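K.L.:
Pasting the structures in now, so scroll down.
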Structure I
């Protein structure tokens with residue numbers, strides 16, 4: 001009996017020692033965001049008449065998600081890590097990101113305090129990582145985004161089959177780089193994506209910049225390109241759906257932020273280009289230039305408000321301009337639950353292309369909310385609740 005007890009104690013001691021040497025953790029987390037939205041000027045069933053739209057709204061501030069992330073201590077400052085993140089619609093339970101089980105993120109990698117972090121899988125590009133936190137999107141979501149999210153302001157796209165490196169932060173400076181394989185036999189360039197970004201933070205000041213490029217592949221239907229890239233596409237709204245046959249997407253973005261006590265000021269600029277070739281329905285590279293300003297104020301630890309303005313101009317195959325104003329307010333009931341109210345107004349002018357490549361009058365579509373106005377103006381108001389776990 002004594003020998004048995006002694007053996008059990010020895011086995012238990014070995015188990016504790018092994019756990020202490022290779023500690024690991026797994027966390028379940030997520031966000032549920034739901035509310036009600038009112039849209040003035042929403043295209044009716046025939047796509048032309050303007051109507052008032054009142055709808056259940058999911059993910060207005062933050063896209064609904066749940067995920068698992070974890071680390072394992074490998075010793076000598078080295079960690080193994082993984083993250084799996086799912087996106088869903090809180091109103092219907094339907095999966096987002098094209099119905100992917102872990103469409104928001106699916107990565108595995110290694111991290112070391114001295115050399116940085118490397119991850120492989122489906123993930124955000126460096127421009128999103130470094131520039132987006134300095135914009136209105138980080139406060140109040142996609143309604144503050146560039147019209148149609150033409151420059152991926154609201155991280156509408158992710159990159160699959162990718163390898164990413166994130167450096168340690170040295171005196172406030174860090175950088176990232178990503179490459180994604182197109183997977184086409186006989187051509188390394190076909191379907192590839194690459195991106196790089198850098199950020200600098202010193203006290204109340206932060207600055208970030210990055211570049212993104214994605215090749216659309218050469219898959220075609222009836223002589224027109226179908227986007228088959230390692231990167232998701234961006235052509236989901238009336239603002240840019242006419243460029244879905246683009247040969248490539250190029251984005252250059254820069255953002256800055258300055259904190260003055262309770263007041264935060266932000267400024268950002270982007271240049272977006274949809275390149276063309278013989279498989280495109282449009283005849284000239286379309287360029288979007290977009291500038292945005294942000295002012296946010298923390299009234300109390302529980303309440304915050306923000307104002308944003310965005311001006312976007314496109315030229316090339318068509319020429320349009322968009323003026324957009326946004327306001328937002330949220331109130332924290334606890335560390336994990338908050339109530340919010342958002343509003344936006346947009347005015348468009350000029351011309352763009354429809355999904356068939358025909359020149360049409362530019363329609364308003366606020367941020368990345370995704371509702372076609374069928375008109376040159378659109379107004380939006382939304383209230384909701386967001387819970388994080």
Structure II
């Protein structure tokens with residue numbers, strides 16, 4: 001395994017799909033899983049099999065059909081959940097059981113009503129049982145971002161001894177600052193005595209808008225797997241957005257020295273498939289996949305982009321699956337963009353009429369959010 005390789009764990013079909021408004025039926029989950037394989041994700045978390053017969057069957061069909069990625073599903077640290085996961089994914093080419101159990105004192109005392117040692121023992125027993133079924137077991141100490149770092153280290157050591165092959169450190173509530181979360185990952189990686197026996201992953205939520213930044217901090221401090229979702233969907237404010245972390249690592253690869261196996265030109269098609277299946281639109285200003293991500297409306301920006309894309313674009317739209325950038329004509333546009341659009345439409349305004357056409361354009365633009373191609377055809381007819 002190359003140390004500079006970052007593995008992408010996609011949980012769109014589990015953490016993403018379980019959030020309000022994003023539910024997917026059996027066929028839709030299978031369609032998304034097929035596209036995630038095309039996208040090149042390393043791990044697909046297919047669902048939470050114990051939650052319903054429908055989710056169990058969807059997980060099982062994904063495990064049987066999708067062959068390249070690791071297929072995993074979530075279980076609480078109880079045998080019936082683990083049995084459900086194994087029943088659903090055992091036919092996968094590369095199955096993994098994913099176990100989650102709280103590690104913060106807030107959760108241990110207020111949610112579980114147990115002691116630290118009782119939680120540790122439950123986690124160890126769950127991992128040992130899962131390893132008796134499956135060679136790959138991931139353990140997620142839930143709410144690690146608010147946990148006692150030394151207890152977290154003890155927990156991680158014990159579950160690795162029990163057979164866990166992946167340790168996922170979650171900022172479950174989106175509480176951590178990037179420096180804080182990075183330091184936590186570094187503390188665990190450097191102080192867990194058997195750390196070399198597992199790969200470390202991060203799973204960050206976006207409650208304070210820091211999910212991608214926290215995931216990046218985790219990578220900079222020793223993690224090599226990121227749990228994320230398409231369009232950043234997920235519980236509450238969502239998860240780390242797959243498209244953001246993938247393009248962050250691609251665009252800044254010379255500095256960071258990290259790489260993924262993502263086919264970046266499939267990012268927008270994957271985003272658009274999820275949008276079509278859920279009926280939930282992506283906000284226009286969403287990084288990478290939003291409708292305005294490569295749109296330019298300011299005259300200064302339009303002039304710069306038309307002269308050279310590098311003036312204002314740090315990645316090419318076609319690299320993530322867009323056809324091209326968009327020059328959006330508004331009252332803030334300049335003459336360069338106006339002439340460019342006329343040229344693209346094949347409309348040649350006589351030089352002596354160009355100033356008049358420009359004045360008419362500004363008059364229309366002052367009363368509309370966007371000047372359309374139909375508006376330009378009408379202006380052209382009046383100008384000539």
Structure III
């Protein structure tokens with residue numbers, strides 16, 4: 001989740017192991033792209049286009065305020081595929097008007113053209129907003145702090161001169177001064193860092209929502225890879241669920257494993273946010289379950305539209321179901337690298353977490369771009 005240095009990490013914690021799996025690619029999305037028809041999109045007619053339009057409209061609130069000559073995303077820059085903000089603003093103006101739910105499919109078919117990207121099928125994973133127990137003060141079982149950034153903090157490349165995760169945990173920063181909340185489980189705290197946002201249930205039943213504020217700058221290390229290298233979990237069995245189970249069963253060694261990831265995440269409290277909405281993503285808009293996608297901004301701009309086809313696991317992990325939906329690039333992640341690489345936001349709580357933690361599948365992203373700039 002990056003805007004003013006906000007970044008959301010992939011929910012699949014072993015992604016560094018898998019980012020070079022078959023299907024992953026770093027091919028330039030701008031090379032050899034070609035227009036196709038909506039009839040070529042498997043499942044297009046069956047999607048809930050009104051839900052996709054509501055998600056896209058959130059991105060349009062940002063796009064509408066850009067200078068027409070500006071790129072859709074300053075980090076991505078202007079490209080022949082995605083053009084400039086002015087190419088998207090007429091469609092956004094229409095999206096921000098009242099569109100009847102039954103007309104949503106027609107809206108997309110009127111304004112946009114599907115474009116097949118020049119890349120093989122890629123890797124799709126998932127992330128979510130976890131829920132955990134905590135307290136506003138340190139007492140009893142609540143001993144693991146969630147920290148705000150230190151005063152005057154500025155991230156430096158490689159974390160130069162800044163404490164590592166282990167050093168921060170050992171007191172290099174003043175926990176009492178910086179703690180926003182105290183969690184019951186250090187494992188919950190670590191996965192909060194991985195996901196980049198979370199909901200904390202207090203003893204009185206109230207919920208506090210946390211969002212990414214900054215990161216230390218130290219390189220992110222996949223603890224899934226660490227556990228594979230140590231022979232603790234077979235590569236084919238690694239998932240968020242198996243990693244969590246191992247760390248909870250091995251708390252002393254688990255603490256050492258978590259410290260192998262020197263990167264440290266700081267948070268802020270979200271206030272006055274609709275509990276039905278997801279956390280804010282890199283674009284600065286609230287994420288929508290199954291409609292918001294984290295992408296590689298080296299290839300795709302925030303606000304871009306994609307038809308995404310893949311499969312995702314059932315919550316019990318015993319099967320898979322098809323996923324064919326129109327999604328919006330509203331987030332990014334340090335492990336999301338490549339043209340056909342995406343991380344699907346599945347929502348908040350246990351069931352989305354069960355899906356996101358197991359999600360690892362091939363899939364394809366097909367861009368939808370304004371017809372005025374689509375390749376012939």
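Since every read-out is calculated from the coordinates, none of them should be taken as a lab result. Source: prediction; values computed, not measured. Cβ atoms are built from the backbone, for glycine too; each structure is taken alone.
K.L.:
Of structures I, II, III, which gives -0.57, -0.83, -0.98 when log10 I(q)/I(0) by the Debye sum over Cα atoms at q = 0.09, 0.11, 0.12 Å⁻¹ is computed from the coordinates?
P.N.:
This figure was derived from I.
K.L.:
Let me ask you something else. When mean count of other Cβ atoms within 10 Å over residues 122-129 is computed for each of I, II, III, which one produces 24.9?
P.N.:
I
K.L.:
Match the computed value 3.5 of distance in nm of label points 7 Å out along Cα→Cβ at positions 226 and 290 to one of the structures I, II, III, and report its label.
P.N.:
The read-out comes from structure III.
K.L.:
State the single structure among I, II, III that was used to calculate mean count of other Cβ atoms within 10 Å over residues 202-209, giving 22.6.
P.N.:
Working through the options, I get structure II.
K.L.:
Quick one: distance in nm of label points 7 Å out along Cα→Cβ at positions 274 and 362 came out at 4.4 when computed from one of I, II, III, so which one is it?
P.N.:
II
K.L.:
To continue, here is another question. The value -6500 for helix-only ellipticity at 222 nm (-39500 (n - 2.57) for each DSSP H run of 4 or more, over all residues; to 500) was derived from one model only; which of I, II, III is it?
P.N.:
Going through each structure in turn, the value belongs to III.
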